[in-house]
Structures are given as structure tokens and as C-alpha cells.
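Down below are the structures I want you to see.
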Structure I
Amino acid sequence: MLYRWLTILLCSFLSKALHGAQELVVVGGDGSNCIEDSGCVNRLHPLIPMTHTANPGQTILFRTRDANDVLGVIADQDEEPETLDRDFGSVHPMAGPVYITGASEGDTLKVNILSIDPGKFGFTRGGSGGFIPDLVEGNFLTIWRLNSEFAESDDIPGVRIPNASFPGVVSVLPGPAQLVEMLDRERALADAGGQVSLPFSEGASPEHICGPSGIVPTECLRTIPPREHGGNMDIRYLQAGVSIYLPCYIEGCGLTIGDLHYAQGDGEVSGTAIEMSANVRVTTEVIKNGPDLSRGPHYEGVSDVLDIPSRRFYAVTGIPVKESGEVPPRMGYLNSDFVPGLTNLSNDISLAARNAVDGIIDYITSEYGYDRNQAYVIASVAVDLRISQLVDSPNVGVTALLPIDIFNH
């Protein structure tokens, strides 16, 4: 009996060793941009062909490009850029899609993030965009120098942002039924005046599927919002050591990764984090009868990623109050007769967050001497927004946490 169990254990060990020794699957990184890269896409559609195949447990290296596809992959980064063009049609390049062997419709795909190697440079955009576009004027670009420990920039001197790299986009391809449902609801929201990024063929990759002369130019999903398939989740906790659970809608799932961030506050309030190119290593597992992911992906990992990168912090709170006559930008499409006249909105978490962000920007400018554009960028890459409570009607609460140790002057 003992010999039998020793034999089983030895076979199991050898099987795992051989499995781990499988050839590395390298995805993306060729060409000067995503359109030229055979292992890169920036749209989502079930017709998009998968470029690579990987077995569960096999290590996959995603050589990713930055969100605006302007820095190039790591191997192409030599000199610090002085400025960067911006083409909304090219957002977000993703390495992949990868066919995961043995994965079928209805399965759950578990993606284990093993490591993230950052590029040499990154950028953050601020100014009149992002979460509070009416409260910050002009346009502002911060270019960062990155290393394995921290980011620094001449555009915001005296600030050193610790490395907390993660992928903004981790996604699978939608199935035909999911595609129809998502397009229908987003078009309905656009018709109502809501803020939506509908299919847009200029700059789309793959061109023969989603481009202006492609097969389905009006059906390819933009990657701007997250959805049930994952996508642009922008969750700063998805760092190395964390596992993400995604629904599999088609055979092979079609795993893609992109939009790497060197660091981000919980909120990404200026519209971007520290955007970068990176090399990401992951493994996958296929789970039968997995969790219910019908309202969005799940993830798990070590609790260290939940901490702020600082020994001390300063916090500003926000509740849903406003000036009489004011209509917050994202509420205008509702055409409400009540909102302008009210100075207190019931249980509005977005308005509470808006006030917390505005308050922490005021604090950064008054305490550290930065202008509002610089403070907006600092808030986007380092400040965490946390829900304080959701039950004390009408004033739900949001807290903006600023890690003090990022200031090194």
C-alpha cells in the first residue's frame, strides 16, 4: 500500500514538473502599433480570431502596449518622450486573444497574475476631463520615469509614486448573445443622452473585422467601460498574486490583457492612471460550475494589495450636497425638474464622491503648493476613494484618502 501511494505521489510530482516546463506562450509585441501587431486587438467581438493557444497552467507572457498606443512595447522604449499624441480610436490595445485549451461556453476562467514588469516611461492626463471635468480647467500631461520601485516626474516635482502595477483590462471575448444584449442597452442609454462609447471603426484592430471596411464595423465593442466579460475594470487591487474569475462565453474564452497601470488611486479620477506598457505573466485554470458572474467578475488575493502605500494619510469626506441651481455633469441627461432646485440629493454616491475629490484637490493645493491640474493628477494616481456608508439617508458617504509619504520634498 505504501509503495502504491509513493508511486502516485511521484507520478503527480513528475506530471506537475513537466506541465510547468511547457514552453512559454508569448503574446503581442510586434510592429510599431496595435494595428501592425498580429497579437494585438483594441475591440471586442466574437468574430475576432484568437492569435495564440495556451493550456491551463501554462505560463503566458503578454507584451502589452499603453492605453493610447503611443509609447510602444518595452523593447522599443529608449528616450523619454516630451509630448504624446492622443487618438481615441486606438484605445485600448490588448495583447491576445488567447485560446485556452479545454475551456467551453459556461465555464469560468481563473486568471492568476504572476508578475508585471513595467516599462521605462508612463504618462497621466489631467485637466478638464475625467470625473470632475467642470472643476478643473485646461489640459495637463504628466510624463513619468519608471523603475521597479517608484515613478517620478519633472511635471510634478517632489512626488514619488510607489510601484503598484496592475492591468486595467483583463477580458474574455463576448459571445453572440452577450454582444447583442450589450449593444442594445448601450445604444438605448446613448439615445437617452447618457455618456456611452458606442462602436467606432476608426483606428480599430483587427481592421478586417472592426475597421471602416471590416466585416462588422458597427458591432465591435469599445473597451472604455467594464462589462460582465471583465474588460476595462481599472481595479488597482489586480496586482501580482491576485486571481481573477471571468465568464467564458465562447470556446477557448479569448483571454486578452492590456491598459497596464504603474499606479492608480481608487477612482482614477483625472481619467487616467500612470499609463504604461508592460510585460505580464499569467497562468490560467478552467473551472466547471464556477461562481455566478452575471453581474461582473470576481477576484481574490493577498490582503497586502488593499493597503495604501504610506505610513500616514490625510482624508476628506464627501456627502451628496450641492449648490442650488447646479446640475452635476453626469446627471444632465436625466432632464430632471427637481435636481436644479435641490441642494441635497438622496443617497447619491456619485455626488458624494465628487465632493470628496474636490475637497482633496483643495487640500493638496493649499498644503503642498501644487496647482489644481497637478493636484488632479496626484489624486488620480494616488488617492483612494472609499465608500464610508450607504445607509444613512439621505447622506451616503465617500472618503478620499491621500497617502502622505508620496511627498518627498
Structure II
Amino acid sequence: MRTMLRILSLAAIIAVTLLVVKLLIAFKPPPKNETREAQVTRVQTVIVTAKTLKPTLQVTGRLEPARRANLYFQIPGIITSVKIEPGQRIEKGEALLMIDADDYRDRLRETEAMLQQETAGIERDRELLALAIHNEQLSQAEVDRLGKLGSKLSSQSSLDAAQQKLTQLRGEHLRLKFALDTAQQRIALKKAARDKAQRNVERTTLRAPFDGLVNQVSVDPGDYATTLSGMAVEIIDAQLEARFDLPASVVKGLQQGATIMVTIDSREYSGTLVSIQPDPDATTATHPAHIAIGGKELIPGQIALIELPTAAASDATVAPVTALLNDDGRHSLFVVNQQKLERRNIIPGIRHNGWQQIREGVEPGEVIVARDVAALADGEHVEAEEMAE
């Protein structure tokens, strides 16, 4: 009996379930015919305009002394005094090192005495020449007198003696005349020896050739300096220069004396272009250049960022740099025409401050997509929104 009741209960549940399913199917609402609206991309646009671009090129340089001198002694001697230390500021002509000068002073006194002696000797020869000429004239007159008297009134021996004396006087005349004719050469030789001795005395003191700083001292008192010893002192100019290399593209636009802005340790300095090497370096194909910079706080070795003006473009057709696509070197941008995109190939020019010159491809007045162009496609429908400049 219980088994029968269970079977009837199960059958009733199944029947009710089937009835509910049929009712749900019967009263299901018909499907709605929905039309999905197409999504439209929103883009920001700008109008192509004409501007004057004045771009700059930033290069890196290094501060170095404008001049550097390696000083050494031109004569040998024992170093007696070292008056400087590395880092010391010096002035032009200031004494730096000294060697023992006694022997060189003695040589100077010797050459001065020889010059004075030679000068006095020339004055003596000038007076002797005048006397020799006078004596020669007297002797000639005596020879002429004896010759006129003839052999009756004068002996042949007297005439011969007079002629011999005349010959001797003529020889003395010629000797003195030659001595005076070469006097200037002898004086020049003595003066040259005196001047050389004077220069050697001056060379016993090594002096600064310009205002600057002592960079290195490689000798000590007591050292023996020779002309082969090499550098004794290295000094550097207090004036600094930023030295850098220029690409050939900007050389024509720069001239010596131009004012160039230089940034060193986040601080700007005004510099003057000193020189540009006309012939480029064979290895780098760049032109070495120097800029003079003033600033007491600056030191050699600091890195300088140099802003160089390049060739300007007047009335250039420009577009934002963000508007350009670059596919393997081919440049393009999207022109918006009646809410539809047109991909346009262009030829770019110079770039400056976020603007790109367009040499060919678009004209001023056309509307282009300003940014986020990588995901766009040619012919795509868009909703344009003008971007603030």
C-alpha cells in the first residue's frame, strides 16, 4: 500500500512539473528586435598653421683652461728657491722658481767688460789712424824731397830709408783702417755675448707668462735642473672655456663672438664663441669649438650643456609632434574631412618645442588629429573635438 502511494505521488510531481514548463513556454514574450548603435571614436584635432621655428641644438662640453703652459728652465743650474704651490693664484711676471745665478752674473760682468774694452780700443784706433795718416803724409813729403835733390845732394841710403819708413806707415794705416772698418762687427759680437749673458741671468728666475693658477710643481730646492729635465711647473689660465664638438649642420649658422648660453650644474652662464675649427675632425666628422665662460665658482672638468641656435624656418607649415605616425621612416598623419579620417603621407622638416615642420603633404587651414593616432585607421568615422593649443 505504501509503495503504491509513493508511485502516485511521484507521478503527480512529474505531471505538475510538465504543466509548469508548458505554461512558461506558452506565455514567453516574443524577442525584441534591438539595433546596436555603431561606436564612434572621439578624437582631438588642431588646425594646421604657419609659424616661424627657431630650433636649438644641445651639445655637451667640458670646462678646460683657456691656456695651459708647461714651464722649464732654459739653462742648467741648482734650484735654490720654489716660491709656489699647486692651486696658488699667480700674476703675469711673478717669480715661480729660481736657480743659482752666481756663475751667470759673473759671465755677464765679463762680457760687459769685454764690450767696454772693445769700445775703448776702437776709439784708440781712430786716433792712431789719424796720426798714421799724418805721419804717412810727412814721410811721403820727405821721400819726394829726397827724390828731387838727386844723388848729388843726398845719398841713396837716405832715400831708401825714407821709402822704407813710408811703406811701414802705409801698412800701419791699412791695419788701423781695417780695424775701424770692422769695428761695428766686433761691437755687435761683444754686444751679442753681453745680451746673451743678460738673458741667462734673467733665465735663472722662472716667471709666469700669464695670470693663472699653479697646477703642478715637479721640482724641489736642491734639484739640478737641465734643459733636458722636462717640465718644472705647469700653470693654467684662470679663464675657462667650454670645449665641444659641433656637427657640420650648425657650423654655418655660427660666427666667432656670438653669445651662447651654457648650463653648468643647473645654472645658466653667458659665454662667447671663441673659435670653430673649419676643417672637421677626420674621425668624428665634427668641428671642435671653444666658448669662453666667466665665473669664479667654476672649475676645470665640469660638464657644460650648450644651447646652439640652428637654421630658422620662416612661415613654416607646422603640426604637433604628437600628430605624426612613423612607420619605418615613412611619416604620415590623419586629416579630418567631414567626420572621416584620411591618412596623408607627409615630408617632415625641422622640429622645435613640440612642433614639427611639414614640408609636403598638408596645407595651413586643414584639420588634423592632434594626438593618440596610433590606433586610428584610414577611412574611420570620428567625432572631432578641437584641442586647446
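Coordinate-derived values only; no laboratory data. Because the structure is predicted, anything quoted here is derived from the model rather than measured. Cβ atoms are built from the backbone, for glycine too; each structure is taken alone.
A value of 28 was derived for relative contact order in percent (Cα under 8 Å, 6 or more apart); which structure in I, II was it taken from? Only structure II yields this read-out.
When volume of the Cα convex hull per residue in Å³ is worked out for each of I, II, structure II gives the greatest result. Which structure, out of I, II, was mean count of other Cβ atoms within 10 Å over residues 173-180 calculated from, if the result is 18.0? Derived from the structure labelled I. helix-only ellipticity at 222 nm (-39500 (n - 2.57) for each DSSP H run of 4 or more, over all residues; to 500) was computed and gave -5500; which structure, I, II, did it come from? Source structure: I. Taking distance in nm of label points 7 Å out along Cα→Cβ at positions 101 and 333 as the criterion, the top structure among I, II is II, with the largest value. Comparison across structures I, II (criterion: mean count of other Cβ atoms within 10 Å over residues 85-92) gives the highest value for I. 23.5 is what came out when mean count of other Cβ atoms within 10 Å over residues 277-284 was calculated for one structure; which of I, II is it? Derived from I, not from the others.
I have 18.0 for mean count of other Cβ atoms within 10 Å over residues 229-236, calculated from one of the structures I, II. Which structure is it? Derived from II, not from the others. Between structures I, II, the greatest calculated value of FRET efficiency 1/(1 + (r/R0)^6) of positions 117 and 197 (r between Cβ atoms, R0 = 25 Å, to 0.05) is seen in II.
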